[in-house]
Structure I
Amino acid sequence: MLESVRDRIRRVRPRVVITGLGAITPLGNTVRETWEGLLAGRSGIARITQFDASDLPVQIAGEIKDFDATEFVSFKDARRMSRASQVALGTATQAIEDAGFSGGWPDKERVSVFFGTGVGGLEKIEEQLHTLWEKGWKRLSPFGIPSALTNMPSHHISNLFEIKGRIATITTACATGNQAVGEAAELIRRGVADIVVAGGVEAVMSRMPIAGFSIMRALSTRNDEPERASRPFDKDRDGFVFSEGSAALILEELEHAKARGAHIYAELLGHSSSSDAFHMAQPDPEGAGAIRAMQWALEDAGLEPEDIQYINSHGPATIINDPTETLAIKKVFGEHAYNLAVNSTKSMIGHPMGGAGAIESMVCALTIDQGIIHPTANHEVPDPGCDLDYVSEGARRVNVEAALNNSFGLGGQNACLIVGKYHAEPAAA
């Protein structure tokens, strides 16, 4: 049979590898702190400190702690940025240093930025509205509107590091970070970039999102035991925990990375996205959109379901999503679903919306690089509708050849990413 056009494109397109990582999460302000916290099963969820939440039904969240933006930019510049931009710059700085590019780029026009955020600088809009109502329009800041825009994290990364190639922002709710990393890989596959700074961020801790999600009855109300509030796939789950967080990944064309002797964490094998076309807030109860995203990502990677050993789930601990995602996994993987290790990073960091998928992509890369899967915290009471292996007993040593990362968001947005262990092609006979 003649080779299909799709197979031929897959065979000849450039390979994409991950050569740098950065992270700022409720578990710590570095990759190492976050990773060690996840392996230990430690929760980053606590009482809210950034504002007085005592009159709200939800008083817990996953806050970033002890973050100082002036470690990355001047005090003057930091004041003109949203918290999301500040945190994104922090993770990008870490990833660029980790990849070995702190001294500059080989070619600034061959470097791109694909960063995502769900709501960007929402707190800047809140601040400006209060000023407008209380003091009048003449007291508004000229930096108020620009700093709130969702494309500002990408801009500030590009500006600070003199990145002059393509730049874009992905905004697809909870699927943002995952989709941003996947779409970033396409720039390298198309041959228009050698390096892409990719990732996602959410860093808004204010009354409006907490109150808004509370009125939707989407959040956990375990105010008296915050570290046990995020309970993905557990029968006693009562909603997700709102949080902050960001991760940045340096994606690089394989030959470019090999030529400079870069450390390769993992290879990005495939990705896809889909729409439920069902409901603004609820997932398709049959998991059809999630199923399409997983199937298309496997197809893009050229893999069979049996080639996957591990899934980093969306797993937000909501009543509806967790069994729906479990159902979708079983429909895609069949009996192999029961051989998979399925965990939820959100069980310890909460749900940082636009930053979640990027953090979980980083987790997949570290899992492959180090051969260990972090546990799902707080999975204590079995749910008949969630009957897979959720790694509830603690960190597990496993040689993972290929991992799948799921992100499903408001608006029926689905994104799936597949990363695998890097293997050099066999030498020609």
Structure II
Amino acid sequence: MSDAPRFKNPIVRWVDHRLPIFTFMHHQQVYPTPKNLNYWWNFGSLAGIMLVVMIVTGIVLAMHYTANATMAFDSVERIMRDVNYGWLIRYIHMNGASMFFIVVYIHIFRGLYYGSYKAPRELLWLLGIVILLLMMATAFMGYVLPWGQMSFWGATVITNLFSAIPLVGQSIVTWLWGGFSVDNPTLNRFFSLHYLLPFVIFAVVFLHLWALHHHKSNNPLGIDIKGPQDTIPFHPYYTVKDNFGIGVFFIVFAALVFFAPNFFGEADNNIPANPLQTPPHIVPEWYFLPYYAILRATPDNFIGGWLTSWLGFVAVPAKLAGVILMFGSLLVLALQPWFDRSPVRSARFRPVYKWFFWIILLDAVVLGYCGAKPPEGAYVVIARLAAAWYFFHFVILMPLLSVFERPDPLPHSISEPVLKGGGFALAPAKPMEKA
């Protein structure tokens, strides 16, 4: 490389000539980054840190866990009681999953607010949604491993959803179970996949970072870099900022682990799995609750019921419709770059979209709340309204806003608001470069 640094140490120089790892580290330090990134950009780094924490603690736990239906629950108890600091490692891993999802969800909503999914970063956004899907699969399988009541019945309910798929649904369920019910083969399969998928996530994260470095980070203004005056080196400016964010994050994480380790847990999961006794209220982990609410909110006469009186048969059973909508909620999120055609990225300059962003954020919270409640009474009605608004926002409202919203004028460059004393030197809004 023509701009490769010249290292003084002969050993470093010898290694770098054959494997340019030190050159790569140098270019990471001088990587040009928009100079106006705020603390909301810390959450990408925090997600990477949490992935490493989950992999390391998961490997240690796997050394002591027994993937057998008759011994799994007891092996978890042994980790908690007899393994040196096993309780700490398990609580870090267990609560780390929740902290991981918190970080990723904030990262996604930050991307929605600042338009980080817009051209030319569509593939970067899609890779992020793939990471989210892999996280969900990994977390679900990990939740089954303690083999408590909620683990067993949660696995039974969720895997049964695939039976709604026409023709091949029951075959998929049988393959997932490894038999004709949730039992020891199911536990073995889930343990193997739970161990494997984090490394798949790591590989997709590498692609995610590769795509990020190709077109550089988005920024709060949502405008393209105009030249070197708009950037600063990643190190030391953003490494210091990231380290501060990591410190604050781990203080909160440590408080959860040491003072409220079971805050996100279900009490029923401390009871060994019993196939003959169904828990009174089966709920998944909190990070699945919005999707669970969408699944349960589908009315019995959804689509298929309406067609019955006309065609004489049910075209789409309610169970299948619920599964379609549940997975469709992630699909419409992935397709956001094509639904939102506004030439302006950041919500700072989109006065109407800004309000609808906060409404969809509240809508997601409402869905999560309804997902945790029994599917009866007002909770069903609220969940249906919230699910309808979710799809209306992404599929109908965003394309309409792209046409009718009048964005505020944009600054000429990233540097100009700073150089003008904090005020905005404004120009009429125009289509983004490369958009």
Structure III
Amino acid sequence: MTVETVFTYGAPDLKFGAGAADEIGFDLTRYGARRVLVITDAGVAATGAPQRIADAMKAYGVEAEIFAGSHVEPTDASLRHAVEVARSSGPWDAFVAVGGGSSIDTAKAVNLLTTNPGELMEYVNPPVGGGRAPSEPLKPLVAVPTTTGTGSESTTICVLDVLDLKVKTGISHGRLRPTLAVVDPLLTITQPAAVTAACGMDILCHALESYTARPYTAFERKSPEQRVPYCGANPVADMWSEKALQLLARSFRTAVADGDDLSARTDMAMAATFAGMGFGNAGVHIPHANAYPIAGGVRDFRPDGYPAGEPLVPHGMAVSLTAPEAFRFTFEASPERHLRIAELLAAPGALDAEPGERLPAALIAIMRDIGIPNGLGAVGYTGADLDTLAAGAMKQQRLLATAPRPVPEEDIAGIMRRSLILWG
């Protein structure tokens, strides 16, 4: 095998800080945009933030309409609906996503499918979808996160549930990356504690997985047209992941306990963006691959802090539920990196454990402190579900290819089994 010697790095333009969202109208004029669609969800719309952002655009001669129909945890059905609305009311010069990863991912799909031919499933990653690449340029997309977690404002990924298949998958292409990320910590103040906890675990796993990913030099060399956004751990992604972990160690617990602490909220917003800049290039692996079937197969679990109604395992929560066991499994591939993470997280007592137990112990300490459920059993899964969950995770080969060691299905099933109850 001829080994890879090249890695790639990409990120959106970034505007960060309290009050940054007030300047979006000016930013849109730089792209020549005069008519834009603001994409959000009903919960975020109820805070008034999307309307305030839209109203502020008028001072710069930008006309904005609001679509508040994004689905929390997007589905193929919700994305098709959003695309139909955008197509019927367009054309648009640009899109502005205001909300969590769900709204930003919805905007990515709308941008893709209003500028390119074809339908949704043609672009979804194989083997679930056709893996088609966009043939036409996309419009400018300004991503304005109101939750601190997904890092979707930095990445090339659009995540969705395919309802008929009960599987979570995604669309991945460099053209989906937002043009500009506007990160305003003031927009995150209203985020409930339970949402902060779940989203924060997503940040944490983004940083952990990209930092422990298979190094880019361990892949077979690609030709230029074969290069993908997820290229493996590399020095630039490592830098962002380490900084995100330091910010999380300082502020994660505080942000959950006291949502009005603007300093902690600012740290979390910055950690989400930094982790996005890391994993958006290096990639994620086992915990995220496991999360897709965990979220897709939920039966009756309804978490605090999220809209009432449909059963839901939030993405960040789903990612976290197998993370301690996943990193116990990957320890042997890069002990020094796992130990470095445990050191950065500085969890009380975790550094006294045996080397291979330090990172799992640090993760469990955080999860207990912020109220994450105690394993898969706590969100409704049993031993009878393990084969189905493992099979669903194995469909995420795009992610598992980035794991630092091979992950056959029996090992995935073992990680799932040991994650039914994580502590106690």
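When distance in nm of label points 7 Å out along Cα→Cβ at positions 108 and 332 is calculated for each of the structures I, II, III, the largest result comes from I. To test your reading of the models, identify which of I, II, III gives 0.35 for FRET efficiency 1/(1 + (r/R0)^6) of positions 180 and 404 (r between Cβ atoms, R0 = 30 Å, to 0.05) when calculated. Of the options listed, only III reproduces it.
Sorting I, II, III by FRET efficiency 1/(1 + (r/R0)^6) of positions 196 and 356 (r between Cβ atoms, R0 = 35 Å, to 0.05) from high to low puts I first, with the largest value. Comparing volume of the Cα convex hull per residue in Å³ across structures I, II, III, the highest value is found for II.
When volume of the Cα convex hull per residue in Å³, for residues 188-243 alone is computed for each of I, II, III, which one produces 126? Among I, II, III, the structure yielding 126 for volume of the Cα convex hull per residue in Å³, for residues 188-243 alone is II. Comparing mean count of other Cβ atoms within 10 Å over residues 236-243 across structures I, II, III, the highest figure comes from I. Looking across I, II, III, the calculation of helix-only ellipticity at 222 nm (-39500 (n - 2.57) for each DSSP H run of 4 or more, over all residues; to 500) that yields -20000 traces back to II.
Read-outs throughout are calculated quantities, based only on the coordinates presented, and are distinct from any laboratory measurement. A quick note: this is a predicted structure, and the numbers were derived from the prediction, not measured. Cβ atoms are built from the backbone, for glycine too; each structure is taken alone.
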